[in-house]
Structure formats: structure tokens, C-alpha cells
Structure P
């Protein structure tokens, strides 16, 4: 994450929860600066406090996080949020996209899957429902989670970087290790948008790979920052 100011409202997290499972999380609180950072810290604390007791039921987990966020933040506060949980044992990725930009899953074959919204934003509605999406990952697949600071970065003439340029960059460099792929994307965003950064930029890239024996070994990941 690269904040537009000294602190920002973007949030990313990696939660190793045991049983060969890993959670990847990205969020974006409305607003910028200290106020947004405090709200995001609240959201992070809510997620981590609930994750230990409700991870097996991700829909219930998201409902608990939303309820706590509603109870402990101002009435007009909200956040977009993407929560995903990957199982090494099954190769399955379960996810909840709460009004966030779609995660991009670039398959080893070159096909692309967009992990679209499964619920509305967190924090606006105490009575709130969230469905859970699910997909499988195979060796060579690349998963990208990001905030709008990536896609809404503007060129000098005002055109946004956009999802397609992000996808093109992921496709072009998808053979790179995760941390180098992150660097390649962020370098491209900054070349495209060379003026002062206007919004927080957050990007997670995780790649599904094989070990030396040919067994699938999960999601080494990299993050912008």
C-alpha cells in the first residue's frame, strides 16, 4: 500500500489461520487521511477479532464484521471490502466482495475471471446479507486484489488507468514472481500517472504454484508498498 497522505483509508491483510488456509483481504474506507485511517483500523480489529471464531462460516463472519462496523463508526461511514480464503488442501478460494472492485483471476491458460460483488458495502446497513462466491485455483493462476487508487490513477490529460490496462499489465508480466509482478504494475501506474498521487494505492498479487514434486503449494504473494 502506498498512501496518498501520511496515513490513508486503504487496508490490506494476510491471515494465516491454520489448517493450511490463508486469508487475503483488501478494503477501502470512504475518505482519506487520519479519519479514514482510524475507521480502517476499527474495521481491521473487527475482522481479526471475529476471524478466529467464524472463519468456517464466511457469510456469518462478514455479517459480524458489518454489524460491529455499524455499531462503532459514524452513521455515514462505509467501506468497500474484499475478503478471500484459500485452502491448500482443496485448492478452493471462497470470497466475499462487499461493494469492492472485482478481483482479477488470470488463469494459466490466459483466461480471465472477475470476482464480482456478492454484497453491498460494509457499514451502511445493520440488516445486511452477504453471499459467498467460490472458485478453484490451479498451478500458474494469478490472483490480483486492488483498490481504486490503481484503476483511477489519471494521465496528464485526465484519462483513468482503468481495469483493462491493469489486466494487460498482469497478463504481460504474469510469469514474474509475485513481488516483481506487483512492482511492474505499480511502476506502470506511476508512469501513466506521473503527477502527485491523489489516492491510496493498494495491490496484492498471489500466485498458485507447484513444488518440486509437482504438488500444488498454495499462494505465495506480494503487495505494493
Structure Q
């Protein structure tokens, strides 16, 4: 399946701002700019929380509730189905309410799901909170990407997203190892409380988001030029 996917992707057209190009547009591989610091923080904190849950979530189900392969498979199938059904609604919610409010609500739901999962003594409750967390997990990345598109110039978007993914992957190398070491001296539930700390920190960062005021200088100039051109066209 991976080989077939690779063959299909090989024939994809080169696109730039939605327009086809004969050759792939050149861009910097990674962009690190002070103006995009909130986006970097969102990715770094999201990565820490995400790596803890997906490193220890199934471990909790295996050790505490004695899940076997059929139960794990069924749970993951349900997660995939609910994600497919709910993704369009969540996307519309982010478009309607903006990334600041959406990210705040998503991170509050993370905390509810993490605490509920850690304290669940019932297998059905544990699965319910696991489902909540797994379903909303992709949407924090989507909302932060929308924020980046509002503050960055188009040429920086792809490269800045690469930087964000790099930070997220950096947490994958550090956070599970540290949390696993802590696990040797504490109960299995402690890593989920640490993940709550990441979500709380992300709420603080989210409250500082202001896409209009936090645009980089080049983006401000670009938006002003577009607005001026639109005004001239209307006249």
C-alpha cells in the first residue's frame, strides 16, 4: 500500500498558491523567524502533550484493563470513524470562531480527556475519554496552521510549517523518554498529569494570539498592497 501511495504521489502536479507549475517552486527548507514565535510554541507544547498520550495511552489500556489485539483494533476503528464524521463540523467551527477560541476550547477538552482517562476505573469510561482525545488531536495542528497563514507571507508558510513539524518531532525524541523514566518511580497515571501541564501552558500561549497585530512586517505590507489594488479596481 505504501508503494502504491508513493507511485500515486509521484504524479502529483507542482502547485503554487493553487496554480499548477511546470517545476516545483523553490523555497527554504526551514524558516525560523521571531514573528512566528507563537506558532512555534503551539507546536512544541502540542508535541509534548501528544507524545505522552500516544506513548502511554494504549499502555494504560493494556496494563489496567487487559486489552488484547481485538479490543485495541476495535477502539482504533471507532476513533477513525468518528474522526471522519466529525472533521467537517470541527473545520467549520474553527472557521466560524477563529483559532484563538477554538484552540482554547480544544486544550480544555484535552485536559478533561487526560484527567478523565487517568482517573477512570471503568473500561467504558477509559475508552470514552481515549476517543475524545484521539478525535480532537488533529484539530489543534489545523488551527495553529490557520493562525500561521494569517500572520506569515505565503512564501514562508510551507517552510515555517516544516519548522513546526521539526519542533513537534523533537518532543518525540525527548518527552516519552523523560516521561518513561519518571514512570519508573511513580504510577502509570502521572504522565497524563504532565500532559495536562502542556495543555495548560498551551492555553496561556493561545490567549496571547492576535493574528492581526502579530503579522510580520512583510505580511502587513502585502495585505496593504492587496487592499490598495482592490480599492483601485473597485473605483
Structure R
């Protein structure tokens, strides 16, 4: 339909197969970031005081270094493969989620419904999971949606430079790497995986913007 690669394999089928790998990495890594970031940021915002400052200072130190550096260093020591990509990208990508959740918790914990929960004797764990996080779920879902294209792009970059998914597995980054080597003769081998990456990133960004407009009350004023 769109041509074949150097070994005669259908490029369209390989792009579709690569979509399974790239999308699975984007979703799983984003869920790992969600889990770590929500727990860390939620506890930091709820505890407040010196504990909050100490936890956020740690995050600020790590945040000053680009996450791609962490991922590259981890992938150098780990063997290429899906499981190690999940691990490396999940460890490196939770900082933004933690800062966002912490900010939401700080703004919500002074609300009257939280003070009422304190009055009836609710402990901190119950207040966090039953009162604070459900009220911050809108912004959390939006950031989760926007984190998926970032993870997909990072995986494509790692696979392109040889630190991500290894052949014969066909992520979009691997296909782009293969297409560059024959760019002058068969430019379509680079065009179609690149097009798939661009359309996917655009779709998730539009989805995130739509969810923000739907879930953020300020956007409806």
C-alpha cells in the first residue's frame, strides 16, 4: 500500500505494528509517572512545612537536569527492551506530575470540606485519598493525557539513536532510523513513520486541550 522496506516487508503493516509498541510505551510510562507523582506530590502537599520544603527541594534538584539525560544514562546500563524502557522512562518522568499534584493539594487543603473532615476526626491518609485527590482528578487526567505524547516522542528518540526498542521489533523510532539510511533513494520509508508520530502527538495534544476545556471550570467562564 505504501511500499516495502529493504527486506521486502510491507511498510504499512510495520507502521501499524510500531503503533502497538509506541502507544503501549506512552500509556504505561504515563501511568507509572502518574502513580509515583500522585503519591509523592500528594504527600508533600498534605504534610506541608519542613517536610514539604525538603521533598520539593529534592524534586527541584532533579528537575534542573533534563529527563532525557536520566533516561539515556539508565538505558546505557540496562539492556534494550520494553521492560527496561518502561522502568527508565517511568523513573525519570514523574517530577512534573509531582509538582502539579503538590500545587493542587496545597490549594485544596485549606478549603472548608477539608477542615470539616479534620473536625470529624479523619486522618491524613483518608483526607488525601477520599477528599483531596478526587477533587484534583480533573487536572491530573489532563496532565496524564498530555504526558502520553511526550513519552511516545522520547521513546522514538531513544529508538532512533539505538537506546530504545531494538530490531526486529518495529517501533516508530526504529522505522525512522531505518528510513534515514535510505532517505535519498526511498524517502517514503522515513515519511510514513514520521507522519504517524506527528499525527499521534497532535491527536493527544488536542485531546488534552479538550479535556482541559471540559474539566476546568475556569475555562467555561
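Calculated for structures P, Q, R, distance in nm of label points 7 Å out along Cα→Cβ at positions 57 and 137 is largest in R. For distance in nm of label points 7 Å out along Cα→Cβ at positions 9 and 49, the calculated result is 2.7, so let me know which of P, Q, R that is. Structure of origin is Q.
When helix-only ellipticity at 222 nm (-39500 (n - 2.57) for each DSSP H run of 4 or more, over all residues; to 500) is computed across structures P, Q, R, the figure -28000 traces back to Q. Between structures P, Q, R, the greatest calculated value of relative contact order in percent (Cα under 8 Å, 6 or more apart) is seen in Q. Structures P, Q, R were shown, and mean count of other Cβ atoms within 10 Å over residues 41-48 at 24.1 was computed from Q.
Which structure, out of P, Q, R, was Cα Rg over 2.2 N^0.38 Å calculated from, if the result is 1.22? Of the options listed, only R reproduces it.
Read-outs throughout are calculated quantities, based only on the coordinates presented, and are distinct from any laboratory measurement. Source: prediction; values computed, not measured. Cβ atoms are built from the backbone, for glycine too; each structure is taken alone.
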